[in-house]
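Engineer: Before anything else, here is the set of structures, which you'll find just below.
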Structure 1
C-alpha cells in the first residue's frame with residue numbers, strides 16, 4: 001500500500017542519514033482491529049504519547065477539531081498530481097495547512113502525496129450527481145468528505161465495502177478497488193501528514209530534528225516521483241479494471257452540486273485557497289488515465305427491457321454431493337450442495353440455496369441469509385449476463401436457450417470469479433416453477 005511504502009522509505013532514510021543512531025520502528029495497525037475511525041484512533045495514540053510518530057491522511061483531522069487541512073478536501077479544486085506536488089513542496093503553504101495541529105498536541109513535520117481520489121461504482125459508474133442521490137458511499141471518517149458527498153445527496157460510511165448496501169467507494173487506483181472508476185472525476189487528493197507527539201518531539205536535540213526533517217523531505221520527493229494518476233490508472237486497467245469518463249454536462253452537474261461546500265471552505269480559508277488557485281493556474285491541464293474495459297468483459301449494463309422481462313420467472317435446480325464429486329469439487333459440498341432457486345424479475349436476480357449439508361456461513365448477511373444473494377441480469381441477443389455486487393462484484397456470462405415449457409439451459413462463457421461457475425450455474429437445466 002502507498003502509505004506503508006512511504007513509512008518504510010522514511011524509516012530506512014532516517015536510519016541511513018543518522019548512521020543508525022536513530023531508529024524508526026513501524027507499528028502496523030497500531031490501533032488494533034475493529035475501529036471504523038482508525039485514523040483518529042492512531043492520532044489519539046500520538047496525542048497521548050503512546051506513539052512518538054505517525055503518518056495519516058490529512059482528512060482525518062477535521063474529526064478531531066483541526067480545520068486547517070480543509071482546503072485539501074475542497075471539492076474538485078485539486079485535480080492533478082502536479083498541483084499536489086506544488087502544494088506539498090511550498091513551505092509557506094504547508095505551514096498554514098499544518099498550523100492547526102499544534103492546538104491538538106502534535107507537531108506537523110511534512111506532507112506527502114499519495115494519490116488522487118475517484119469514485120468507483122459497484123454496479124456501474126458514478127458519473128452524474130443523480131447517481132449519488134439517496135445512496136451510501138464508502139469513505140473513511142472525515143467531516144469534509146462527508147459534507148461533499150452529502151451535497152450530492154449521498155450518505156457515507158467507513159464500514160468495509162459492501163455492494164449490497166453501498167453504491168460505491170471513493171478511492172484511488174493503487175488500492176485496486178472493486179467497481180467501475182470515473183477517470184476524470186477527481187474529488188480531491190489523498191495527502192498524508194507525518195506528525196509527532198509534541199512533548200516527545202520537543203525533547204529531541206537539534207541534530208535529531210534535522211535528521212527527521214531531512215528524511216521527511218527526501219521521502220516527500222520520493223513520493224512525488226512515484227505519484228502518477230495516469231500510470232496508476234493503467235495498472236488498474238491491466239489488472240482487469242474498468243475506467244470510463246464523465247461527460248462535460250455530468251462534470252458540470254457534479255461541480256454545481258458541490259459548489260456550496262467549496263464556497264464554505266473558501267470563506268473559512270481565503271488565503272490558503274487563493275494560494276492553491278494561484279499554483280493551479282501555473283500547472284498544465286490534468287492528464288487522466290485512459291478508459292478501459294477488460295478483454296472479453298461483459299457488455300455495458302443497460303436498463304432492463306422486453307428481453308429481460310421475457311425470461312422473468314422463478315427457476316430451480318439441485319446440485320447433489322455426488323454431482324460435486326463428479327465435477328472434482330468435493331471440497332465445495334458442505335457449503336454449496338442443495339436446492340438452488342433463482343428468481344429473475346425485469347433485470348433483477350435473487351439467488352437462494354437451501355443446503356443439504358450445512359450453511360455457507362452461520363452469520364446472515366445484509367438483506368438476506370448467508371445463502372442468499374442479489375444482483376442484476378441483462379439479455380443481449382442469446383447472451384445472458386449476471387452481475388452480483390454482493391459476491392465481490394462477480395460477473396457471469398452465458399448463452400441461453402428457452403424450452404417450450406420455459407426451462408432455461410445455460411452454456412458458460414466466462415466469469416470474473418473463475419470457471420467453477422460453469423458447474424454451479426450451467427451444469428443443470430433451470431426448471432421454471434413459476
Structure 2
C-alpha cells in the first residue's frame with residue numbers, strides 16, 4: 001500500500017467519524033423539543049375555539065323480544081280432536097287453534113239441560129197450584145162474607161156455627177195460597193240453580209275449543225291430533241301446553257342500563273338503534289323501565305317498543321343502541337386534547353394574537369367523545385394548543401399551526 005493510499009483512507013475515516021458525531025448530536029437536540037420553523041420559533045398545533053353541538057350518549061347492546069308471548073293451555077282435560085295451526089302460522093284474536101274431545105263434559109252438559117227443563121216444568125205446576133189455591137180462597141172468602149153480613153143484619157137468621165165454619169174455610173184457603181206460593185218460589189230457585197249448572201257446564205264445554213288470546217305467530221307446537229292434554233288449572237300434574245303464541249307485529253327491545261346511568265333514563269328519551277343483521281338504523285323512544293336494579297348485574301331493564309308490521313325484525317335479534325343522555329346545542333367547545341387536569345384545577349394553553357402562550361383556567365360542562373363544553377375561561381375564536389402541553393412554557397412565543405376542529409361529535413360518557 002502506497003503512502004498516498006494510506007493518507008486517503010485516513011482522511012475518509014476522519015470524515016466518517018465527524019459525520020457520525022454530527023448526526024448523533026443533531027438528532028439528540030431535535031429529540032429534545034419540537035421542531036422550530038424557519039424563524040426559529042417552536043411550531044404548536046392549535047385549534048380554534050368554536051361553537052357546536054355536543055352529546056353525551058351511551059352505546060349498549062340489546063335483544064328484541066315479542067311484545068307478548070304465552071304458552072296456550074287447555075282449561076279442561078281431553079284429547080285433541082283437531083289442531084288447525086302449525087309453526088309459523090299467523091292467527092287472529094279469537095281464532096280457533098284446536099278442538100278437544102271431552103265425552104264426560106258433554107254428558108254433564110246434557111244432564112244440566114235436562115235439570116233446567118225439569119225445573120221449568122215444576123214452575124208451571126206450581127203456578128197452576130197457586131192459581132187453584134187463589135180461586136178456592138176467593139170462593140171461601142165470599143161465602144164467609146155473605147154469612148157474616150146476614151148474621152149482622154138480622155140476629156138469629158144464620159147460626160153462629162155456620163159463620164164460624166165459613167171463616168175457618170176462608171182462613172184454610174188463604175193458607176193454601178201461601179203454601180202454593182212458597183212451592184212456586186222453591187221451584188223458581190231450583191230453576192236458577194239448574195240454569196247456573198247449565199251455564200257452568202256450557203262454559204266448560206266452550207273451553208274444549210282453544211282460541212288465540214291475541215294476534216300473533218305460532219312459534220312452537222307442542223301437541224298433535226290425539227294427544228291427551230291435562231287441564232291447565234291442575235296443580236297435581238305438569239300440564240302440557242298446546243302451542244306457544246308470540247305477538248311479533250310489535251317488539252320490545254330490552255336494554256340493561258348500568259346503575260351509574262339509570263337515573264338519567266326518562267320516558268320518551270330518543271333512541272337510535274342499529275340492527276346488525278339488517279344493517280339498518282331505526283329510531284324509537286324509551287317506552288318503560290323497571291325502576292329497580294337487578295341485584296346480580298346492577299342494571300335496570302329498559303324497554304323500547306318498535307312496530308314490526310313488515311316482519312323484518314325477529315325476536316332474538318341483537319341491536320346496538322345509542323341512548324342520548326344529554327345534548328347541548330350552540331355551545332363553546334374545544335378538543336379534549338387541549339384540556340389539562342391538575343391538582344390546581346382544569347386549564348388550557350391558549351395562544352394570544354401575538355402568538356404568545358397563555359394559561360387559562362376553564363370550567364367544563366358536557367363531555368363528548370372528542371370534545372368538551374367550555375362554560376367559562378375561553379371565548380369563541382381563540383386558539384388553544386392541542387397535545388404535548390408539557391413542551392410549552394407560559395410566555396413563550398410559538399409558531400401556531402391551525403388544525404380544523406371536527407364539526408360533529410359522536411358522543412361519549414360523562
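Every read-out reported here was derived from the displayed coordinates using simple, explicitly stated rules and does not represent laboratory data. Predicted model only: the values in this text are computed from it and were never measured. Cβ atoms are built from the backbone, for glycine too; each structure is taken alone.
Engineer: Which of 1, 2 yields 12.9 for mean count of other Cβ atoms within 10 Å over residues 307-314, as computed? Can you show the working numbers first?
Structural biologist: On the way: 1: 15.6; 2: 12.9.
This value belongs to structure 2.
Engineer: For distance in nm of label points 7 Å out along Cα→Cβ at positions 115 and 403, find whichever of 1, 2 sits highest and give me its label. Show your work: numbers first, answer last.
Structural biologist: On the way: 1: 4.8; 2: 8.9.
Result for distance in nm of label points 7 Å out along Cα→Cβ at positions 115 and 403 over 1, 2: largest is 2.
Engineer: Looking at structures 1, 2, which one was Kirkwood radius over Cα pairs in Å calculated from, given that it came out as 24.2?
Structural biologist: On the way: 1: 24.2; 2: 32.5.
Source structure for this number: 1.
Engineer: Something else about it: Once mean count of other Cβ atoms within 10 Å over residues 179-186 is calculated for every structure in 1, 2, which label goes with the largest value?
Structural biologist: Values: 1: 24.0; 2: 15.6.
Comparing 1, 2 by mean count of other Cβ atoms within 10 Å over residues 179-186, the maximum is at 1.
Engineer: For the read-out relative contact order in percent (Cα under 8 Å, 6 or more apart), a value of 28 was computed from one structure; give its label from 1, 2.
Structural biologist: Details: 1: 15; 2: 28.
Comparing all candidates, it corresponds to 2.
Engineer: Quick check on the output: 18.5 is mean count of other Cβ atoms within 10 Å over residues 131-138, derived from one of 1, 2. Which one produced it?
Structural biologist: Working: 1: 18.5; 2: 15.6.
Computing mean count of other Cβ atoms within 10 Å over residues 131-138 on every structure in 1, 2 gives 18.5 only for 1.
Engineer: Quick check: -9500 is what I get for helix-only ellipticity at 222 nm (-39500 (n - 2.57) for each DSSP H run of 4 or more, over all residues; to 500), calculated from one of 1, 2. Which structure matches? Each step should come with its number before you reach the end.
Structural biologist: Values: 1: -9500; 2: -11500.
The read-out was computed on structure 1.
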